[in-house]
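Pasting the structures here.
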Structure P
Amino acid sequence: MPIEVGIWKVENDHPKRLHYSAIQSEKKLETLLEKDTSILGEDVLIIGRQVMTEHGKSIDLLGMDREGNLIIYELKKNQTSREVAAQAMDYASWAQTLTYEAVEELYEGKYKEPLEKGFAAQFQEQLPEELNASHRMVIVCAELDYATERIINYLTENYNVPINALYFRYFVENDEEFLARTWLIDPHLPENALVSSKAAKKKEPWNKRDFVVNFEDGTHRSWADAMNFGFIAAGNGKWYSQTLNNLFLGARIFCMIPGKGYVGIGKVVKEAVPAKKAVVLLEEGERRLLDCNLHNSNIGHDADDLEKCEYVVAIEWQKTVPIQKAFWTLGLRSNQNSAFKLRNQYTIDKVEEFFGI
């Protein structure tokens, strides 16, 4: 049966029950939920309010969790009707088709800032490379009628449809307002899992050219050398060096010092080779890297061990800065791999802007 929520105010050891009232409007409820998404029971980034679908109907609130999954919220300030579950699923049928770019456009159209920035501010994490891989539905209502409860339980128990109801009560005492809420189904139960969205264009497209390269300045290599002689490197194990093999001739790299920021943009002119075979181009012509006057000659460590040695990629730098001037701002893309595809247009735009490209 529908869940009952009650609040009692205790005065001088005597409980006094507060009687709930109808909230003035669904618009006010939307505003309260947008201002404090913890009312929704989890950390949520609101993507938009009254989001218009291609079917001519609008989703009251569209949210995103920290994994990049979408949440469709249908709000009812009073009691639900049995049609509300079908309404939520109709919205979900549209939301599951949203591409990475479409989700970005919805957020940026409302908040006038990049989604990467809003996501990082909300979750203190960078935006996932894949958005809307899954989705779920939440009906937010003051009263849950028996028919809606039966439908939700039937869909979740028999077909694992990710739909739930958040049941709230609105109370007024003198000039103070209160909200209380609970769930029809525990949202943390595994059977209330997400459903996969259609597998199409959920990742931001890659331009087939740009990569991020993490350059660890320290014991085995020097960023000063990399700037001066035109290269990037990684080593001390196959896990660290093998991703450099993805860098093809003509690829553009955005070089980053982990924990510091972006320090250079350049083009691959020679593919990855062991350090002992690496050749760089100087004004007087080509020269073996290990024969150059290096700040850190330890780049030649384990030279005969193809598992542990450094692997070097020759780079024609377009712009570089020393480590102390590295660029970083909220929402930029990072990754633990030595080299990875840079899909994120926000990162490309911001780093290019910093380097004046």
Structure Q
Amino acid sequence: MKLSDFKYQLPEKLIAQYPAENRDESRLMVLNRETQKIEEKVFKDIVDYFGPNDCLVINETKVFPARLMGTKDKTDANVEIFLLRQLEGGLWEVLVKPARKVRVGNRLSIGDDLVCDVIDNTVSGGRVVRFNFDDDFFQIVDKIGQSPLPPYVKREPEEMDKERYQTVYARVRGAVAAPTAGLHFTDEILGKLKKKGVKIVPVVLHLGLGSFRPVVVEDLSRHKMDSEYYEISEEAAQTINESMKNDGKVVAVGTSTVRALETQVTSEGWVKADKGWTDKFIFPPYEFKIVDRLITNFHLPASTLLMLVSAFGERDFVFKAYRKAVKEKYRFYSYGDAMMIL
């Protein structure tokens, strides 16, 4: 398949700028691959689609306020510094805006507590900077940083974003983008699933800006994903494998969870515990080894996320659902409505 196979027209008014008032009251579109039927539900109805031997695999990554506002020394020009990944100690890969004005050798000041020196350029157009600080780095960032809302949210971050652009089960800090399928879950829904005998299994994949990076090649086999850090514990792998042995369904929350699980598959078709970096790119055709069902949001045209969903749900069926979602005025993207593919 080609890049052009994953493009569609979306009215701008359907791009959600704010989350639903209540997490679990987003709309839920359910796609049944076997019957080719589409149901329209509310997210809290999702409990009805689970059985006692199933396991729900969630991504415990936690978004940190990666957007810093600073100034260039000597000129006092305003600069935005977006933290991408920690290389070691105070060394970070970042994006800067306006990029053309930030050069190697510049010093940038962020508030009263943080200074960084630009020491190198990256192949993707970013910068490598070295931060100088006295206190705990993340305590400083938590105090002065802003929520890293995606570029299609056309507003400044607000106080409520610190809670709502975060899953209720976020635990391991490291993401600069939220695993948005998980934003719909509440403690109440998780509690109901546990009462049904569903195993809640945490893994970690720290989403980077690669989630939003556009695919620019028509031949998808030539696209290179950004590497993202993941962790699958021994306990998580064992629980998932036991569920599979007992004919339970492995239900992944979000494309990031799918990528973590499908990265670590043994030759016998089981999940293997591991941690490291993955640049796995899933697009049609692809044979999924672990994941039986997928909970996801409605994604950008021609995005790697839409390609993964199309590989899982079959491209024509998924696009039929997207056309229906546009017609029925579903809310799209990070703060939008949800889809479950059975």
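Each reported figure results from applying straightforward, stated rules to the coordinates on display, with no laboratory input. The structure displayed is predicted, hence computed values, not measured ones. Cβ atoms are built from the backbone, for glycine too; each structure is taken alone.
General observations
- Comparing distance in nm of label points 7 Å out along Cα→Cβ at positions 72 and 88 across structures P, Q, the highest figure comes from Q.
- Structures P, Q were compared on volume of the Cα convex hull per residue in Å³, and the highest value belongs to P.
- Here distance in nm of label points 7 Å out along Cα→Cβ at positions 152 and 184 was derived from just one of the structures P, Q, and that gives 0.4; the source is P.
- Each of P, Q could give relative contact order in percent (Cα under 8 Å, 6 or more apart), but the derived value 15 comes from P.
- With distance in nm of label points 7 Å out along Cα→Cβ at positions 16 and 48 derived as 2.0, matching label from P, Q: Q
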